[in-house]
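What follows is a set of structures for review.
The numbers here are math on the coordinates, done by the rules we state, and not lab data. Please read these numbers as outputs of a predicted model, since none were measured by experiment. Cβ atoms are built from the backbone, for glycine too; each structure is taken alone.
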Structure 1
Amino acid sequence: MRHFKIVAVLIFVFAVLRPIHASERPGIFVQLGHSSLIYSVAFSPDGRYALSGSEDNTLKLWDVATGKEIRQFTGHTNWVPSVAFSPDSRYALSGSWDSTLKLWDIATGTEIRQFTGHTNWVTSVAFSPDGRYALSGSLDMTLKLWDIATGTEIRQFTGHTNFITSVAFSPDGRYALSGSEDKTIKLWDVSTGKEIRQFTGHTNFITSVAFSPDGRYALSGSEDKTIKLWDVSTGREIRQFTGHSGFVNSVAFSPDGGYVLSGSDDHTIKLWDIVTGKEIRQFTGHTKHVRSVAFSPNGRYVLSGSDDHIIKLLDIATGKEIRQFTGHTQHVRSVAFSPDGRYALSGSEDKTLKLWDVSTVKETRQFIGHTDFVISVAFSPDGKYALSGSLDNTLKLWDVATGKEVRQFTGHTNWVNSVAFSPDGRYALSGSWDKTLKLWDIATGKEIREFTGHTSYVYSAAFSPDGRYALSGSWDKTLKLWDVATGKEIREFTGHTKYVASVAFSPDGRYALSGSADDTLKLWDISTGKEIRQFTGHTKHVRSVAFSPDGKYALSGSDDKTLKLWDVATGKEIRQFTGHTDIVISVAFSPDGRYVLSGSVDGTARLWDFLTGKEVAQMIAFIDGAQYPITNQFFNLHFAFCNGAKRHVPFLSS
């Protein structure tokens, strides 16, 4: 079986605003697009809509005319490699690696029914031409026929000796076609479940199969880089289409049956003449594997889905790209409050820092210059400067008032994971994947001192409140306390069973707080190195920790998508902040302790009320440069300027 590259996901944000009247319940849906590989695309029978399935576990519905995302379908717990429209366009069908099929209502996005019975991943699904039945293929080596109305399994088709990768109904609904990693295609009688015919000739896995519109021919795509045309009545190979330099992942017939379309690992789509087998046109533009292709019902357009997270609409006649259906956000990796609490700073995988006005939640400035992800950000004690650490192995100092880069600090030989200002603002501290911490002179950019001793990556670094000590957390599962003046290690703190992702000093400098991939926080005595208390409650890795300004509370962000507030004296959980739809990577308290700030892989920075745990606002950073805050106050603006908002802001109201 092929090995698929697993990439980090960006998950989608839904914000439901508090209504003025219970009967009026406007929803704000942020169009963020797919955050991972797109495995399947399909046109609605009328050609007005497109459906896509992704490695991000979701389906999405798109308006073909505008390229706008209309609706997201959530519920699968694993990748969605196959999607299909019902013949009347009212329903969507999806197959998932969670071993289920799901039936969805297109108009509402709600799940109607789940089909269970496969014992392994569902790789392909199809509707019967009359819409009454569903067909599925699975890694359990079987096809199954399902009753759409009841969700019950009607029949199982067995005979393949390896994973089934693709299934299709004949135009009259009497036959089923399947492709398998056993390198064969099989034709089945739907009414009996019996195998009628086998098609052999491919020298590698079959990835995709399709019937011609008249049902006389079958088409197959394979990892042997070829497409083959078969006579359904005899099983004889009629023609082979060669030209792709990578695996062929998807094939389709044109509505008139005169052309063939293919998508490949070579990043291209090809249009072929069915009669001659010759390549007519090549469509380029995708930057990664093309997983799925489809013809529009009128045969004028091509829809493609790719590992580059982009869906493209292409013109058959010219080969030109008409439109892209794509997402907008990148992971927010770090957040910080300005010393006066008026501004928030965020660092993102879009390689930028952004400055936000906390009172209006508007972006006031962007800092551009890093050539890779920005992992850590910090404000200088006077609020005039910002510091950033990046996967480009550098730190940068920025002028907050102008957004200009003041200075770059170079010397680390691997990613810079953490940065901090000394309390007097004269020095910078950095922790890196090169296993070291470095102390820098802010005024000159020169390296003053290196701290060595960790045996693996340094994830987090912090200054003590008096600036005399440095604290670090590492992949080697330890925290270390350092003398800033000499660079010598004073003490090591051991007890975590997995890597230490985040460290912080208490405001009085007497205690250390740490968050770890062992799902816990720990409180330590700085003077002795002893563990005082453990905080348990998160169900996944703890990514970030912070003390409240008065030192009474601890804050944590986790892979379980939540923030938690803890009582430092007792270790008890006081409050949970929920709303993020993916990993919470960074957390911070406002200087007055009234608010909490968080950054997440879901592409948002969120502001929370400390006392209530309620979300106050979201700060969403879009790739195209547009920035749109979502606040409870936006509800009133939505009603006052509804039409304008629809024109300029990528939200859909319902």
Structure 2
Amino acid sequence: MSTFAPSTTLPPAAPPDPLKHVNYTLGMVLGADDFTQEFAYLSGHDHWLSRDLLGYGTVCGLRVTVEDGDRGPQVMVAPGTALSPRGQLIHVTPAQCASLNDWLAAHKEEILSTLGSPPGSDLKLYVVIRYRECPTDDRPIPGEPCRTEEEAMAPSRLVDDFKLELRLQPPEQQEEDALRDFVAWLGQIEPTDSLGDSTSLDDFLKAVRAALSMLTSPPDSPPTSPPFGSPPTGIKIYSPLACEYFRAAFRVWVTELRPTVRPHWLAKELPCAESKADDDSKRRADLLLAQLNITGAPNLVIPDRNHVTIDEERRPFVVHLRLLQEMILCGRSGFGGGEGVAGNKGPTGDKGPRGDKGPTGDQGPAGFKGPTGDKGPTGAQGPVGFKGPTGDKGPTGDKGPDGDPGAGLETDLTRIVALSWKHNGSTLLEFELDGKPRKALVVGFGKQRLGDSGKVFVGNGSLDQNSFEVFLERRHHEGDYDWYDYIRIGPQSIIGVEPEVNADGIIIKAASVVGLAGGAAFLFSPSAFKSVWGQKLMIVIKGDFVRDETGRRSIDAEFVRGELPTGDRPRGAKAGIQGGRFESWVEAEMKLNLNTATLEEIRSLPRVGPSIAARIVAARTAVGGFNSVDDLLNVSGIGQDLLNQIKPFITVSR
């Protein structure tokens, strides 16, 4: 059967809108346009999500190499995957290749018109890939009779495909270039440990926007390389506030810069868009794989692969999330890291060459008393004389010299004479070291008092972490009794100091020294200090292993507390016993002195992050110290609710 009715040419259907999807209602008859529209919506959102959240570039493989072939050098592209600038996945397999000399011969007229005649012996080619679809799987379709076989069939499937090309011009990638330049600009900013030297956040953002303003250009001639340059001289960021500054910079990138350099290929479908979609949307769908630099190719003939070099510097690529996760968790840290804990002592190096003989030193202290000599022979007994009369009793003579100490006792021993805490009391663990506040337990030494000639060697093999120990006491209740265990707390370091005491005889500050010292400080790291808040501590010093200033004797570790000694000698006794074990107990108060606390210690308070901690330190510096914990209400970001939460953990004293 045939028809002689005039045929009607239908207007071309509008392309499907990726922002619309089918709203099916019961009884609605769906046609091919509806399925096409629904697919456009689903695939369009996939592309949109991939492009805007992940970016674009090579994902895996697609390595570009140049090898010699039968007709000269040929460019090779290995199998792999890429994400196009439109968010489309491109899969290449198997490996692809193209003869460079064949391409140059086929495009000679284009090369001459672009580069001029003669073109010279050096030129650049660009390896470019893009996504495309290929119709396949023809199936019969209904229609008018008397059709040709070609008219009676139509493809029923579209298969993902790709197109690899060599070009004389690179594809446009303004967003990729802007992103690299923006990150490089931020990487040149100098960190500082001084809040006073830091650039304010407002001035920092002004500098960022000033750099971004260089990208402004007419829409029809966007810049191909954003000229950010370097940050202005003097731009510095206070290290603890780096997170806040970078967060603000990234916000400017997302809200202000990226919209100016990202292709608006969805704009024509957006009813509220200010600009139309790019007319060159196809050009913006191309992805650069490599730049081929060709030298020594007269008459557009390349002798061999040694005349071709591959430059992948501007090649966009996407690093997968698992690699980024591993880098963040286990890789090197970034901006402004604080001082770390001292590492373990390294192995002893090889013995160096013998140096010149030094000057004669001062005479050392007197050695130990030598042994008593052998008793001499008894002389001959003289004759017995006549007994004389008993004389008058003479006056009492002067007191003779002290006799030698009894067995096991020695004089002039170095002893523990001062502490930074009261035995069986409580302490904030506050201590001023070299003019800066630290959390520590400090012990002072002397013959009879602090500051005399009694000193000790502080270091490995004498007073170190094996002979100066601190334990955390833990109480356990079980049934009708309590039992205790002790956890040893490791120091950040144990250092020698020259201590000073207050009117109550408590050590409050010191200057650090190396080697022979009048005292030793057990320094807590911030995390260790946080773990001992409000806990009872036991301090132990093993006197047998601590050497005094002679280097040959142990100290007398017995320490008199109150009116009673811990050992077998009375207060003020001149003789003592080497060695012994010093023990003391003290409770670490659960209070942080805001006028002496470090930035890291303030950050350990509940709900106090790096930004608020830095503002507290800045406010404390500005007013010369707080007079009351309520002064924190004058610090930006601290209200009554936050103050009530941290009040149980803080105090103020000068």
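Largest in mean projected area of the Cα convex hull in nm² among the labelled structures 1, 2 is structure 2. When mean count of other Cβ atoms within 10 Å over residues 150-157 is computed for each of 1, 2, which one produces 11.9? Answer by label: 2. Out of 1, 2, which structure matches 5.6 when distance in nm of label points 7 Å out along Cα→Cβ at positions 158 and 238 is calculated? This value belongs to structure 2. Assign the value 18.0, calculated as Kirkwood radius over Cα pairs in Å, for residues 390-477 alone, to the correct structure from 1, 2. Attributed to the structure labelled 2.
Comparison across structures 1, 2 (criterion: distance in nm of label points 7 Å out along Cα→Cβ at positions 110 and 542) gives the highest value for 2. helix-only ellipticity at 222 nm (-39500 (n - 2.57) for each DSSP H run of 4 or more, over all residues; to 500) computed as -500: which structure among 1, 2? Going through each structure in turn, the value belongs to 1.
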